[in-house]
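The numbers here are math on the coordinates, done by the rules we state, and not lab data. It should be emphasised that the depicted structure is a prediction, and the values quoted were computed from it without experimental measurement. Cβ atoms are built from the backbone, for glycine too; each structure is taken alone.
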Structure 1
């Protein structure tokens, strides 16, 4: 999912749309955890190769993620995240990370999940100094959280190289069980820290991104190995979320079927206004899927007609489609309910 410098600036759109929804009902903080699909700048403050502060990233957002209609959550490492801006929430995500701590080792200095959760504890202390402990707990429990993890555990771990350490240790079905069990521990910790509404995305169709087509496809077909991985992972992730909800006695964890919403436009790009779902807008080589998106790469003039921005990440328009399903989608896309239903229920409880 996250290749060197392949953090997608267009995740800003996804985050801003979430933030706008989250802030509508009442002052509700928004928190983000995970990988490059939702890292809106933390890695740019780190000495790591997994960052995207070079052109042409941000080409359509030259003023560095200004908000559309409301104040957006800032990267937790941003020096600008101080004072009242903390009350909006924070983004702790870091490109390259996975559920497992050995995922993304090639990126070295990234914010792995134990550190992301430690930053949430630090955040709570900082906010407590502004509004006091009691109001801080209220802010946390009434917040909305987005968690996006898992893809890198396959792309940048199990299938990173032939005969990887994890692939020698586990057969794929056993590895999926292990990753899901470790993911459960992360989510339980978030619950212990006070978060009560957590949107948890599954993986997309990992074998269909341009980077994988460039390496493994002759005629544009998705790579079956990674498709099998996501096919195993996503149902088990949802089962785990359902089990966790029963354990905590509330609908805290909401499953987001990113795989299905992505397959919709990948399998029928013309229906959604795309000319291609195989070739990245920015890149080089077959399907523009080789290497990194750099100033020397091929760059499409119209980002709106490409489903993928770079070899790994959806374009802005594709993210709009995904987010729309999160907000309004049926149980095929959101389980047990979509974001609009969540917001309505929570608003009624807080009247």
Structure 2
């Protein structure tokens, strides 16, 4: 009996020591994640203005770091073009707990970054070059650099991967297809007909008359289209970060690159012919494609994209739309975090 009591006591002591060790490791990890003391952006709370060299001079873009992790650092490319980093603020509810370092970033002409209002700078190649300059300034490399592009940011991320994938540890294309013609086809043949016939007719009439600035056009889109395919919540419940991003949208840049219509990218827009479908097999970086059942982008096409890259996986948000990080939040972040950590584990072997 004394032997069993002694053995039981030893087990309790061992278990207590292990639990204390786990708490210490967890505490140390959390402390390191939040420690800004040895970072050059500590004074500004993680904010760094990065000079970007262009043919028209040097301009500054705004970035903000959250957390510390030498192996997992994610740069977030917002949509639009011309939106802002603000709608990514939902990441604050998930990434710190997962220990992932991440960077908010306003692209040139957006929000806190310089806005030279020069359309000669509004090219896809220049934005890709901008991302590369940001990467270098933030000291990101293939041992830690994850790039996430959402919507228009997904176009930039795709182009970046095709040109600079040697710098990447992981790639995430969120809610964006690799072909504007495919996007247009889906918008015209699938999404448009889902509207009530009388609403679709009124929208088409307004577009035909070039009345994109008519308040009725926005009213119809927000009521019947945006709440179904952009963010599936009543407008009055849309999260503040999303509203702020919409309020600051650079409409001139947006229309120049994608056109005034929400039912596809118009023929006059710079992105009208963009198509990288045939080039996807060139991407060998571990890649996650995130789609949503109610998105403005075809989820079946996005699933196909994941089979075309060399090391791809697909995450479907069954309750989500274009802003699936809000309307199917748990699915979105569980899948995203699992991908980041799996890539990190695989890279250690």
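Source structure of the calculated read-out (distance in nm of label points 7 Å out along Cα→Cβ at positions 142 and 238, 3.2) within 1, 2: 1.
Tell me which of 1, 2 gives 8 when you compute percent of Cα pairs over 39 Å apart. Corresponding structure: 1.
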